[in-house]
Structure I
Amino acid sequence: MTEPSRLTRALHTGFHVDPVHGAVAPPLYLTSTFTFESLGEPREHDYTRSSNPTRDLFGEAVSELEGGAGGTVVASGMAASSLVVLSLVGPDDLVLVPQEAYGGTWRLFDTLAREGRLRVEFVDATDTERLTARIAAAKPRLVWVETPSNPLLRLTDIAAVSTAAHEAGALVVADNTFLTPLGQRPLELGADIVVHSATKFLNGHSDLVSGVVVAGTPELHARFRHWGNVLGVTGSPFDAYQALRGLRTLDVRWRRHLENTAAVVAAIADHPAVSAIHYPGLPDHPEHDLAGRQQDGYGALVSFELAGGRDAVARFLDGLQLFGLAVSLGGVESLVAHPETMTHASMSAEARERAGIGSGLVRLSIGIDTAEDLVADLLAGLDRAR
């Protein structure tokens with residue numbers, strides 16, 4: 001038999017390894033501490049903040065999917081971002097961050113910069129020529145990449161940015177939450193580190209909060225594991241157990257997400273209430289060709305702008321049956337968010353304006369419901385918004 005695919009290896013992580021009872025699914029180790037073999041002789045695990053068998057399996061599975069050297073599982077997606085920054089960046093170091101990054105990411109870097117923990121520059125990460133020139137001139141410590149971006153789904157050329165960053169002595173961190181390793185593998189394109197909010201597609205059931213940092217080298221992985229323990233941000237074994245269970249169905253969920261999203265986009269793109277639609281799968285998307293080169297599929301998020309602004313958004317939302325008004329994304333259910341007042345409310349008004357996040361912008365996370373039902377619900381809402 002030939003070696004199984006990376007996907008198969010990842011989804012089988014922890015299966016058939018129970019030496020005591022032969023359990024098919026890996027056990028859940030709900031313990032805070034582990035006994036030593038004897039004085040001065042610890043076992044593989046000694047304290048769950050440092051390491052835990054269940055949590056380590058989830059990190060191993062995500063790393064396998066990404067093609068990394070190891071995965072450090074932490075308490076949330078923001079904990080993953082914070083772990084990377086706090087373990088690699090000093091007060092004099094510059095970090096380049098997309099100007100339309102997720103609101104929580106913007107808040108993290110803005111706060112750290114205000115407190116003198118680092119220097120930050122928010123840049124247009126979609127302009128490859130200008131960005132690579134800025135990298136060469138500024139010599140940053142880190143270049144943060146969020147592609148597709150949240151919420152406008154703009155893309156960054158990971159390979160080009162990684163080449164420029166490495167020539168300047170910088171590391172590249174890619175937030176791959178929106179596409180998962182099934183839709184994009186930044187390490188293969190030259191990135192050094194991948195972060196995930198595992199709360200989203202990796203888990204897929206909106207019932208836990210978790211994050212993962214996947215390192216491209218053993219040295220970086222060792223550093224993140226060390227700092228995860230030092231800072232105490234590692235995730236709980238139960239959440240890791242749940243997330244590993246969710247990961248088992250990622251492939252089948254992801255294919256349904258993509259099919260439904262394509263159907264939704266085709267149905268709403270020309271509706272008169274919609275003044276603009278943001279989705280990399282559309283031929284007129286500014287980075288459509290780039291999406292074809294660095295992604296496998298176009299993702300399950302779509303954003304659009306209503307011509308009537310915030311009043312139209314209120315009419316659109318009032319009466320939706322299948323889309324819950326909530327932050328987050330990537331679950332089996334469908335969700336709708338208003339970035340200005342929800343996911344990006346922590347950004348300053350000036351930062352939102354620079355990023356192009358206006359009052360009429362709506363973001364959809366397309367679930368695995370029946371596509372025809374989702375389309376009917378959205379079209380009725382758009383008719384109300386006219």
Structure II
Amino acid sequence: MNDIGVREAAGGAAAHEVDVVVIGAGQAGLSAAYHLRRAGLEPGRDFVVLDHAPRPGGAWQFRWPSLTYGKVHGMHALPGMELTGADPTRASSEVIGEYFTAYEDRFDLRIRRPVNVDAVREGDGGRLLVETSAGSWTTRALINATGTWDRPFWPRYPGQETFRGRQLHTAVYPGPEAFAGQRVIVVGGGASGTQHLMEIAPLAAETTWVTRRPPVFREGPFDENWGRSAVAMVEERVRQGLPPRSVVSVTGLPVNDAIREARAAGVLDRLPMFDRVTPTGVAWDDGRRVDADVILWATGFRAAIDHLAPLRLREPGGGIRMEGTRAAADPRVHLVGYGPSASTIGANRAGRAAVRDIQRLLSGARAVV
């Protein structure tokens with residue numbers, strides 16, 4: 001990258017010098033990069049986008065093959081370029097991967113990949129030092145858009161290590177055919193859990209659905225007011241420095257024809273969370289037992305922000321306290337696609353808001369994107 005300034009990092013190694021580093025090239029990261037370009041910053045010279053994935057597509061490229069584009073709930077186009085004419089029967093990983101590729105090309109975003117970010121720490125002269133597998137960058141501002149896909153959440157229950165069957169997480173869900181003729185327990189009350197159940201049930205010998213809380217099925221459209229209320233609830237948590245809950249966790253599960261049919265067929269009859277795992281299945285303290293060949297943990301993900309640990313941004317409550325997209329403890333650091341901006345439309349808005357704020361930081365004057 002000959003067009004980036006270079007200075008010495010800690011230990012004497014050469015570090016690239018830019019105004020802004022964006023970590024992650026999913027929906028939030030690409031939105032931020034678009035708005036940085038629109039604000040007059042040049043990719044490669046003024047800012048750089050680092051992405052650990054092997055190719056464009058963000059977390060979508062890792063989704064299971066049976067998640068077709070037509071089944072995707074709430075995919076919102078990136079700013080400045082619509083996604084049109086997509087075949088709803090094609091895998092979402094292919095459709096969105098191709099869309100992100102075209103987007104990066106159209107706006108000449110010059111994503112650096114694959115690059116693993118190891119740590120972000122205090123650098124010299126008020127700059128941040130971003131240490132990666134491809135060298136180091138020093139920057140005046142950071143936009144963290146790493147999402148959650150890299151941190152699947154596995155709950156721990158007594159006896160889990162004794163189970164003689166197979167345990168896997170949504171992150172590596174291979175599609176329904178892998179469960180043909182098997183007894184499957186699906187753990188988790190979110191959209192992934194219900195989608196897995198409805199796909200697996202026709203092929204499996206038996207399915208059991210287990211959730212910590214009773215699922216909330218919501219009829220009718222998710223209008224703008226309801227969406228705003230849901231986002232506001234998540235936003236309040238991050239303002240308090242608590243770990244964010246997903247927007248989906250407060251909106252409930254949207255009811256469509258497939259959900260209605262599955263409920264009528266008993267596929268979505270839910271059991272409360274078991275108390276322990278046994279060698280042959282799961283058990284409750286009231287004596288109930290269910291035998292299984294597979295436990296599928298559709299238990300969600302957590303924010304992938306361990307690389308920010310050297311900056312000590314976490315509050316006692318376990319989360320990063322936010323003021324808009326800015327970390328309250330460090331105005332140079334913005335988190336997009338985190339908490340209330342975790343939806344695709346929220347990520348777009350957060351990318352714009354972060355860039356607007358960073359323009360003020362860089363120039364010392366109010367600027368409009």
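Bear in mind that the values in this text are calculations on the coordinates, not laboratory data. Note that this is a predicted model, so its numbers are computed, not measured. Cβ atoms are built from the backbone, for glycine too; each structure is taken alone.
Rank structures I, II by Cα Rg over 2.2 N^0.38 Å, for residues 313-352 alone and report only the one at the top, that is, the highest. Walk me through the numbers before you get to the answer.
Values: I: 1.31; II: 1.14.
Top value of Cα Rg over 2.2 N^0.38 Å, for residues 313-352 alone, among I, II, belongs to structure I.
Quick check on the output: -7500 is helix-only ellipticity at 222 nm (-39500 (n - 2.57) for each DSSP H run of 4 or more, over all residues; to 500), derived from one of I, II. Which one produced it? Each step should come with its number before you reach the end.
Details: I: -12000; II: -7500.
Going label by label, the one that fits is II.
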**OP:** Tell me which of I, II gives 22 when you compute relative contact order in percent (Cα under 8 Å, 6 or more apart).
**Re:** II
Original post:
distance in nm of label points 7 Å out along Cα→Cβ at positions 33 and 321 was computed and gave 3.4; which structure, I, II, did it come from?
Top reply: II
Original post:
Comparing mean count of other Cβ atoms within 10 Å over residues 57-64 across I, II, which is largest?
Top reply: I
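Comparing mean count of other Cβ atoms within 10 Å over residues 97-104 across I, II, which structure shows the greatest value? Intermediate results must be reported in sequence, preceding the final value.
Numbers: I: 23.1; II: 19.2.
Greatest value across I, II: structure I.
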